[in-house]
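Enquirer: The following blocks contain the structures, represented as structure tokens.
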Structure P
Amino acid sequence: MARRIEETGAKVSFTFEGRSIEAREGDSLAAALVAAGERELRDSVVSGQPRGVFCMMGTCFDCLVEVDGETNVQACRTRVAEGMTVARQTGGPVIGE
């Protein structure tokens, strides 16, 4: 299980699929979700299998989520913010958005 090394930074909270998640200021959304035990962020458009974080550096696009109604957000490249609403992304990335 993932765990936090240091407890630094102010606490912030956001929701993921209606569940309240506590994180630390400066955390990436992906790190905060993994630390909270969330592993499935979207489904593969090819097989329908769950996808989650993989590279944690913005290369693979496996961690796409919807943030405050905006789709195609890479969780690993997005910092948590107080009150953000995050949901699993349905479908794959939309080209041209």
Structure Q
Amino acid sequence: MTTLTFDTLAYVKTLRDAGVEEKQAEAQATALANVLKVGAGDLATKEDVTRLESKIESRLSVLEERGEGRFRLLQWMLGFNLAISVALLWILIRTAAH
């Protein structure tokens, strides 16, 4: 879980210096601190991002290997079909010549 640090005292002082009344400044600081506390649970940590990156990289490498394998199979199939086609054409030409 992510923890955010929020200096409510400094926030209240900043608001007071800007002309906000003490009670209102304290209420705003409390409200903002509560929002930050609740929202921090949804933030991703560096570890979360690193873990996700490694998952994505491993899945991409698996997909890349599958793609390469399928491409090699397709090359073999096309080569075989070409060889069969040439052989059949040669047989038809020889048969027609006789």
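Bear in mind these aren't lab numbers, they're just calculated from the coordinates by the rules spelled out. In this text the structure is predicted, and so the values were computed from the model without any measurement. Cβ atoms are built from the backbone, for glycine too; each structure is taken alone.
Enquirer: Could you tell me which structure in P, Q was used to calculate semi-axes √(5λ) of the Cα gyration tensor in Å as 76, 14, 8?
Expert: Value 76, 14, 8 for semi-axes √(5λ) of the Cα gyration tensor in Å corresponds to Q out of P, Q.
Enquirer: Which one of P, Q has relative contact order in percent (Cα under 8 Å, 6 or more apart), as calculated from the coordinates, equal to 31?
Expert: The value was obtained from structure P.
Enquirer: Quick check: -29500 is what I get for helix-only ellipticity at 222 nm (-39500 (n - 2.57) for each DSSP H run of 4 or more, over all residues; to 500), calculated from one of P, Q. Which structure matches?
Expert: Values: P: -2000; Q: -29500.
That value comes from structure Q.
Enquirer: So distance in nm of label points 7 Å out along Cα→Cβ at positions 21 and 53, computed for just one structure, reads 5.1; which one of P, Q is that?
Expert: That value comes from structure Q.
Enquirer: Compare distance in nm of label points 7 Å out along Cα→Cβ at positions 13 and 29 across structures P, Q and report the one with the greatest value.
Expert: Between P, Q, the highest calculated value is found for P.
Enquirer: Right, something else. FRET efficiency 1/(1 + (r/R0)^6) of positions 45 and 77 (r between Cβ atoms, R0 = 30 Å, to 0.05) computed as 0.05: which structure among P, Q? Spell out each step's value before the answer.
Expert: Working: P: 0.90; Q: 0.05.
Among P, Q, the structure yielding 0.05 for FRET efficiency 1/(1 + (r/R0)^6) of positions 45 and 77 (r between Cβ atoms, R0 = 30 Å, to 0.05) is Q.
Enquirer: Of the structures labelled P, Q, which one yields 17.2 when mean count of other Cβ atoms within 10 Å over residues 69-76 is computed from its coordinates? List each step's numbers first, then the result.
Expert: Working: P: 17.2; Q: 10.0.
Computed on structure P.
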